[in-house]
Structures are given as structure tokens and as C-alpha cells.
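Asker: What follows is a set of structures for review.
Every read-out reported here was derived from the displayed coordinates using simple, explicitly stated rules and does not represent laboratory data. In this text the structure is predicted, and so the values were computed from the model without any measurement. Cβ atoms are built from the backbone, for glycine too; each structure is taken alone.
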Structure 1
Amino acid sequence: MNRQPARVGVLVPSNNVVLEPELYRHLPIGVEAHFARLRVTASGPEHVRQMSTESERALSEMPPGLSVLVYACLSTSLVSPGWEARFGLLAGRSAGLLFTAASATVTALRALGAKRIAVVTPYPPAIDALVPGWLIVHGFEPVAHASMGIDDIHEVGKRSPSEVARFARSLAADGADALCIIATDLRTLDAIAGLERDLAVPVVTTNQALLWCCLRAVGNQQRVSGLGALFDRRMSEDLAP
């Protein structure tokens, strides 16, 4: 009798052209990803909040039998504090069966024992300015911070992994425990290994963290190579609180 695959449901902004192919490329056999889109037209805080109101509709479009549910927009958590709890209530899911881009990123940083964080974002100023406070609220110390300053949401996904890595290397990150690259529409997975080699610190990216959290949640312990120090941890270790 064939075993049913673990199913991950992902709510993703309509402009995002990166997360789906990155997950499809790295999900091991036995784990599926299913996507629903949240319409967004611009990158400002008001547009991000408006996008989140489509969550109920997007949830209704998910297939049955989901093992894990993901809300794949980190900027929603920046502009709407407490979004994780509200989304969990809306989705009827408890912690461990539901992740947001923000909660997965925090979980990954904690799992690596990182406290002092160098952070890179693609965000325009109105959203980027919220990042240091978000890190501090979750117990981290932002020691370096730089934004690529991309105003057009349709331009973020066009940045190559090498361009993202080049920008990250330009950040003065002395004394950081980890480099964190935020956003689900940045092509980061192919940049992680080289950045860790060059910077000699762990690298956490939002899509890497989402993949790692989802695999742990469904109990899949297959090794995914090339994705840095986070994936070098034993998959069976408990998630950080």
C-alpha cells in the first residue's frame, strides 16, 4: 500500500516568482507543496495589510489533508504585529503545524544559537525600518542592517543569487553570530553555501528556514545538501521555543 505524501500548504503573495521553484527543487520525495495566491499590487504597508485580508479566501482553496500550513510573507508580520496568532486562529492550526515566514526565520536563528544578527532585506524604507525592532522583540541584537531598497515588488524576484550574495558580502557584519537574509521572493538558496564559506558565519534565509521548519514538522529527516549550517543540524532535534 502506497503511503500518502506529507502535504505542505503555502499561501504566497501573487508577485512571488521564487518560493515555488525553490521549494519544488529541494523538497524530498514524500513531501508535496500546494500553493494559493494572495493578491498584492505594491510594497507599501497598507498594501501588505490589504493582502492579508485575502487569507480566508486562499485558505478555502487549499486541498484537504494538509500536514503543515505556511503563510509565506514576512513583511505582513512586520507591519501587523501579532499576525502569527491571528493567522493561526483563522487557519485553525496550532504552533508546530503552522508557520509564517517570520516565525520560521526566528525559529531557525534560535536553533543556531544566534543572538547578534546581521540582516539584509530587499524592502523599501517604510517596511525596512521595521526590521530592527522586529528582531529586538524576538530577543536578537541587530548589529548590521542593509536594504537593497527595491520599491517595485515585481523586481525583487529578478535579482540573481549572485547579486544577492554580492550585496550581502558588502555588509559590515563583524561580530555577528549569523547573517539573515529576509524575504520569500529573493533567490537565496543557491547563495547560502558560498556566503557561509566566505563570511565564516551561519546564514539563515527565509525560504531556507521555511523549508527546514516544514520538513521537521512532518518528520521527514532526509538530508537536503547545500543549504548551510541550518541543515547540518540533526532533523530530529526539538524546535527552539
Structure 2
Amino acid sequence: MNTERVAMVTGAGTGIGRAAATALVEAGWNVVFVGRRAKKLAESISLTGSPERGFAIPADVSDPNDVDRLFASVEERFGRLDLLFNNAGLGAPAKPIDEIPVENWLQVLGVNLSGTFLCSRAAFGLMRRQNPRGGRIINNGSISAHAPRPGTAPYTATKHAITGLTKSIALDGRPFDIACGQIDIGNALTEMALPMSKGIQQPNGEIAVEATMDVNEVGSAIVYMAGLPLDANVLFMTLMATKMPFVGRG
């Protein structure tokens, strides 16, 4: 059995997931890179300083069968899982709620909320039965877990729900040495956040450029949260571009 620390990062093919998975590899973790596109996962692993510590497993986190297959593969290969970073997420075009197609709503909920539940459920079970027992789950929330942007009902609803799920997992994990925390990220400069650097709608209807931060700062924060002993936990962390509109948004 491999006794080194094993982490899994979902949505690891791009953006925040890539930055977090890379930072964990560079901190000495063996990291399972999960995402729907095998090519993007391979690209992410090739960019790390120690590609032999990266393992790509393509999977759709919103598909229960795919998630079962994913965790069975991890257990077979490593025998354990010490960290899960639930990062995979999806947005939808900004529209008032009555203009949002039901299929967009279901798609966002499927990835952001059901995907986090399915992966957490599988990770919790593995962490509970492995020896030594225990592990850590980190959920990717968002500034939208606190304050929505205009026209983002599906995304905002899922991120508020992630906060409740984080608290519930943290409570359920106590008897089994399973810690759970959440990182709420604001304006990390990824492809998804690029519009913010060019101008994005504000609650008063204006279009304004917003401050952003280096996505690699998120990787550093995940390494810190992941590196704590299991008797200590960051329950919630807000990591944001210092000058972005959050405090006072709206």
C-alpha cells in the first residue's frame, strides 16, 4: 500500500483546479487529476514539476456511475484518499430567473451540487474505512455563497447550498476523523473570470472592470488547508482580490 499522501482534485483540467492540483503535486502529494477532458488533464499534469505524481482519471462528477468508478480506481491504486478538493463547477449565461431554461438550471445543479455530494459521499466512505482512518474534504464555494451577481440564480443557489453541505459533512465527519472546510474564492484570474478584467455588470446596471488576483494564490491556500493536522480545520476561508467589490456589493 502506498503510504504517501493522496489527494483528488475535480475540475483539474483548467483554472482553479489546475492551480490547486499543481500546487499539491509541488508540495509532495500524489494527486488524482479529475475532469471530463482527458487531454486537458494530461496538459495539467505535464505542467507540474513532478508529473510522476499526477494521475489523470477522466470522469463526469454529476454521473453517479462515473463517480463510483472513479473512487474504485483510486482505492485500487492507492488504498486510501487523504484529501478531496471538490472544485468542479459550472456557470450559466447571466439572465433573470424567468429567462433561465430549466435545462441550464438542472445542468448547473448537477455539476456544482450533486457532483460535490456524490464525490464527498464516496470520499467520506473511503476515508471512514481506510487505515489509518480519516481525511479532509475541501469544497469550492464562492463569493456567490455570500452575495450573488445579477442574473445568476442557478450558480448562486448551488454555492449557498455548498455552505450547508460543508457544515453537514464537517459535523458528520467528527466521529471518523474526517475534516471538512470550504474556500470561497473571489476573482481569481482564470478563463472563467476573464470577463471581470474587461468589464462585468454590477448590481446598479453599470458595467465595470473588477480587480483580479493570481490563480496560483488559490493553490497556495489549498496546500495550507490540506496540510493541517486532522485535529485542526479551516471551516471557511474567503480568498479574494483585495479591491474587488464584495464588501458593499450592491
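Asker: Out of 1, 2, which structure matches 11.9 when mean projected area of the Cα convex hull in nm² is calculated? Don't skip to the end; give the middle numbers.
Answerer: On the way: 1: 11.9; 2: 12.9.
The read-out comes from structure 1.
Asker: With mean count of other Cβ atoms within 10 Å over residues 198-205 derived from the coordinates and found to be 21.1, which of 1, 2 does the value describe? Provide the component values of the computation, followed by the final result.
Answerer: Working: 1: 21.1; 2: 12.0.
The correct label is 1.
Asker: Let me ask another. Tell me which structure, out of 1, 2, gives 14.9 once mean count of other Cβ atoms within 10 Å over residues 54-61 is calculated. Mind showing how you got there, number by number?
Answerer: Numbers: 1: 14.9; 2: 20.9.
Comparing all candidates, it corresponds to 1.
Asker: If distance in nm of label points 7 Å out along Cα→Cβ at positions 126 and 166 is computed to be 2.2, which of 1, 2 is the source? Walk me through the intermediate numbers first.
Answerer: On the way: 1: 3.0; 2: 2.2.
Of the options listed, only 2 reproduces it.
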